[in-house]
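Derivation of every value follows stated rules applied to the coordinates shown; laboratory data play no part. Source: prediction; values computed, not measured.
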Structure P
Amino acid sequence: MDHLMREAVRYLGYGKHAVDDQTLRLIADSFQSLQSVSSRKSVYRIFDLEQADGEYIRFGSLTVRSENLGKNLRGCDKIVLFGATLGIGVDQLLSRTSKTDMAKTVVLQACAAAFLEEYCDECQDRIQAEVETGGRYLRPRFSPGYGDFSIECQKELVRMLDCAKSIGLTLTESCMMVPSKSVTAVIGAGRAAVKCHRQGCDSCEKIDCIYRRKRDTAL
C-alpha cells in the first residue's frame with residue numbers, strides 16, 4: 001500500500017483495523033477519478049516576519065493574535081503565505097456521486113483530502129528549495145482554524161494572495177472555501193533546521209482526533 005492509499009485509509013478512520021479488498025479497490029478507483037477531474041493550482045508569497053513574540057504575529061498588513069501560531073513560528077524571520085486547490089472539477093464529481101452512491105462519496109472525500117495534502121507537500125518541497133538558498137528552513141504548515149488561529153484570518157490570507165485571480169479560490173461569508181478541496185496556510189521560515197516541515201499531527205494540539213497519525217500505527 002503506497003503513501004497516498006495509507007492516507008486515504010487514515011482519513012476513513014480505520015486506525016489499526018484491516019481494510020477489506022473491496023474498499024481498497026474503491027479507494028484506487030476514486031484516486032483515478034480524482035486525477036481525471038482535478039486542476040491543481042497553488043500560490044504563495046514570502047513576507048518578513050515583523051513580530052512573533054508571545055501571542056501577536058505581524059507580517060505585511062496583517063496582525064494576528066494566536067499563541068499557537070506564535071509557538072509554531074518561534075525562531076522564524078520570514079513567513080510564507082500559501083494557498084492551494086484541487087479545482088472545481090472535484091466538487092462537481094463529489095456532487096454527482098452523492099446523488100447515486102453515498103458510500104463511494106465518503107471514500108472520494110477521504111481520497112480528495114489525501115490528494116490535496118500530498119499536493120501541498122509537493123508544493124512545500126518546492127518552496128523549501130527556494131528558501132534554502134537563503135539559508136532558511138520551513139516549519140509545519142499552519143492553517144486558520146487550527147487551535148486559536150482564527151478561521152476569520154482566512155479572509156486576509158485569500159486577499160493577500162489574490163487567490164480568486166491566481167488560483168480561482170474564493171470564500172463564502174462563513175469562510176468556507178470554494179472549491180471546497182482547498183487550503184490556505186502560513187509557513188514559518190527560519191535559520192534553524194527543524195526535523196519535519198510537513199503539516200500534520202505534530203503541529204496540532206488536538207490529541208483526541210480520530211484521524212491523528214500514530215507513530216506505532218502501520219497500515
Structure Q
Amino acid sequence: MPRRGLLIILSSPSGAGKSTLAGRLRAWDSTLQFSVSATTRAPREGEVDGQDYFFVSVPAFQAQVAEDGMLEHAQVFGNYYGSPKAPVKAAIESGRDVLFDIDWQGAQQISNSTLKDHVLSIFILPPSIPELHRRLISRGQDSAEVIEGRMQKSWDEISHWGGYDYVLVNDDVDTTEAQLKTIITAERLRRSQQPQLVDHVRDLQAQFGDRT
C-alpha cells in the first residue's frame with residue numbers, strides 16, 4: 001500500500017458551495033470515493049437510492065446506530081443523516097480517499113472517532129450573508145419557509161468554523177477548487193499517511209551499515 005486513505009470532510013452552511021466543490025473534486029480525481037450517506041428524508045426529484053443517498057426508514061436508521069454501524073450521524077431539519085462505517089473503513093485500509101459532504105456535527109464525530117488520524121477537515125464560508133441567501137434562492141429546490149430555516153441555522157453552522165483544519169472563503173468557485181486541490185495533494189504526503197516510509201528508512205539505515 002503506497003499510502004493510507006484520507007477522510008476528506010467538506011462542511012459549510014447550506015448554499016456556500018460544498019456540494020458543487022465536492023463534485024468538482026471527484027471530476028478532478030476519479031479515485032476519490034464519495035461517502036454515500038443514509039437518510040430518512042424522502043428522495044428529491046432525480047435522486048437515486050444508493051447513489052445520492054441510501055433512503056431508509058427511521059427504525060432502520062436507528063437500528064444501524066444501535067449496532068454501531070454509523071461512523072457519524074445527526075438529525076437535521078427533522079430528518080436523520082449518517083455515514084455507514086463499513087465502506088469507509090474498507091476504503092481507508094486499502095489506501096483510497098473518502099470524501100464527505102457533511103455538517104459540523106458529523107465532522108466533529110468523525111474527528112473524534114478511531115479514524116481521526118486520517119481526517120482532513122475543510123470548512124467553506126460564503127463571501128457574505130446576502131450572497132448566501134441569493135444562492136439558496138437560485139437553487140430553486142426549497143420553499144421560502146425552508147430557505148428561511150436554512151438561513152437561521154447558518155449562523156450556528158458558521159460558528160463552528162474554528163474546529164476545522166482549513167477554512168476557505170468561497171468567493172470564486174474556480175479559485176476555491178484550486179485551493180482544495182493544493183490542500184489535498186499536500187495532505188496525501190503527510191508522514192502519517194505513508195506507512196511505507198518506516199521500512200524505507202530502515203532500509204536506508206541498513207545500507208549505511210553496509211558501508212561502515
Structure R
Amino acid sequence: MDGYRLYVSTGPNPRIVRMFAAEKGLSLPEIEVDIGAGENRQAPFLALNPAGETPALGCPDGQVLGEATVICELLEELAGGPRLLGETPLERALIRAWVRRVDLKVAQPFTGGFRFGPALSFFRPRIRTMPQASDDLFTLTREGLAWIEGQAAGRPYLAGPDLSLADIQLYCFLSFNAERVKRPLTDGLTWIPDWFARMDARPSADATRR
C-alpha cells in the first residue's frame with residue numbers, strides 16, 4: 001500500500017493491525033516507536049497521534065489514524081484479500097458486535113489489570129494508576145472470557161465459520177498474556193484453549209511474533 005506507514009511498538013494492539021494485514025496479504029512499512037524511552041509521549045509523536053498510543057497509521061495525505069480496530073476497518077475498505085469484517089451488512093454488524101464484546105470484556109479490563117499490577121513500575125510515571133484495582137480487573141477478564149466461551153462454543157470462530165477481526169483481537173491479547181504476563185485467565189475453559197491453539201498455529205501469528 002503505497003504511501004501508508006504503520007507506527008508500532010510491543011504490545012497486543014499493534015500486533016492486531018500487523019496480524020490483520022498479514023491475513024490480508026498486505027505489506028505495510030513499519031516505524032518502531034520506543035515506548036520504553038517514552039517516545040510515544042514526546043512532542044514529535046504526539047503531533048502525529050495526540051493520544052500518544054500505538055498503533056497509528058500514517059496515510060498518503062498526511063493524516064494519521066489511531067485505534068487498532070479502526071485501522072483494520074480502513075485496511076478492509078482499501079485492500080483486497082480475505083474479508084475479515086464480513087461480506088454482508090449483517091455479517092459486518094455481527095463481527096463489529098464481537099469486536100466490541102472482546103474490547104469490553106477482555107481487552108479493557110486486561111489492559112488495566114496489567115498496567116496497574118505487573119507493569120505498575122513502568123506505567124506509574126506515565127498514566128494515572130490504580131494498583132488496588134489490578135486483581136479485580138484480571139477477575140473481570142476471566143469472567144469475560146468465560147462468557148465468551150459460553151457464547152462461541154460449538155463454532156470454529158467467534159462470529160461464525162470464518163476468521164474475523166474479533167478473533168485476531170482476542171488472540172493478540174491472550175497471546176500477550178501467555179508470553180509476557182502469564183496470568184491464569186483460561187483455567188477451566190475448553191473452547192478458548194482449543195481455539196487459541198488453532199489461532200497460534202496460523203502463519204500470520206508466527207509472522208507477527210516479536
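Tell me which of P, Q, R gives 33 when you compute relative contact order in percent (Cα under 8 Å, 6 or more apart).
Q
Among the shown structures P, Q, R, from which was the value 1.01 of Rg/Rh (Cα atoms, Kirkwood Rh), for residues 8-63 alone calculated?
Q
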